[in-house]
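Computed from the coordinates by the stated procedures, all read-outs in this text should not be read as laboratory data. Bear in mind the structure is a predicted one, so any value in this text is a computation, not a measurement. Cβ atoms are built from the backbone, for glycine too; each structure is taken alone.
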Structure P
Amino acid sequence: MVRKNSVVAAFGAVLALSPAFAHPADKFIAKAMLMTAAAEVSSDSKQAFETFNQGKGKFLTGMDGNIYVFCVNADTGKFVAMGNANAKDLLGQDVRTLKDETGKAYGQEIYAAGQKKEGEITEVDYLFAKPKDPKPALKTSYVTRVNQEFACGVGYYN
C-alpha cells in the first residue's frame, strides 16, 4: 500500500525538478536579489551595472541562470544593465517599446513601475525568453526605483 504522503512527496519532487514549473523559492530569491542589486546601484551604479552586465556571480542564479538583474534609466527608459546573455541587444533600447508575443506592452509596465517612489516594488507579468531557451516563457519581474535615477528589476520564470 502506498501512503498518501509518499505520493504527495514524490509528486512535489517531480515538480521541483521539472523546468515547466518555477521552484517555489525562485520568487523569494528574485526579491532578495533585487534588494541586493538596489543597494549595489545606490552605492556605485557604474560598478553595479558592469557587474550585472557580466551576467555571473551573485547576480545570476536559478536553474540555467534564469534569475538575473536588469536596470533602466528612469527618465529615458533605456536599458543600462542586462544580466540575460541572450538579451544583451536590449542595452540602450527604450524599455517602453517592448511587447511580448501576445502583444502585451510589458515594457510600459516596467517603465511605470520605475516611476513610483523609491523602494516600492511592483510585479510585472509577461512572456520572455530564458537565458538558455529562446522560447518565450511566463515571467514575473519585481521592479523598483533606485536613487531616483534608475529602475531595476529581477524576475523569475513561472
Structure Q
Amino acid sequence: MNPLLASAPPPPGIEIFERILAAPAGLILLEGCDSPSLVEQFRAIVRRSGQAVYLWQPDLGLGNLIDAHARVPGSQRLGAALRYMQQSMHFGVYLLMGLEPPLSAMDSTLLRQLAKPPAGHVRRVVLLDASPALVDHLGDMAFHLRGQPDAPLRPRLRDGRWLVA
C-alpha cells in the first residue's frame, strides 16, 4: 500500500457525517457548526460516495445535494417535506436549514415520529442553525450532536465583556 495514501487525512466533514449516521435517534440537532460550509463539505462527500443526502430550505424546498436542480416537487412547506421523509423507505440524510418556530402541531408530531430510529434502514433528519426557541421547543426529542468549529474559539471583547464566539 502506498504510504502517502494511508496517511491522507479524511475529507472535511466526514467525521461529522459518520457521527450523524451512528446517532441513536432519527432526529439530530447539530450545534456549533458553520452550516453553509458543512453543507458544501457534505456535497463533496456525497458526490464521491453516492449517498442520498437532501437539503430543505423554506424558500426552495427539498433538494438532493448531488444535483442542485433535482428538487422534490411540492416540498416547500415543512409538513410536505417531513411527510416525504417519513414515507421514504430508503437510506437518507435530510438536512433542514432555516427552520423557525412556531411549528404547527402536525409538524411537531411528524418530527416526533421521525425522531424514532426507523427499523431496517438509516434515516436521519438533521436540524442546522436551530434557534434557541426551536431547541427549547424540541426539548429532549432531538439527539444533540456537537460539531467541531472550524477555528478554535477565541475570547472577544464586546461591550466591555469577554465573550467566546
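Here is how the numbers come out for the structure above:
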{"item": "At a computed 22.6 (mean count of other Cβ atoms within 10 Å over residues 68-75), which of P, Q", "result": "P"}
{"item": "Winner on relative contact order in percent (Cα under 8 Å, 6 or more apart) once structures P, Q are ranked, highest first", "result": "Q"}
{"item": "Origin of the derived value 150 (volume of the Cα convex hull per residue in Å³; candidates P, Q)", "result": "Q"}
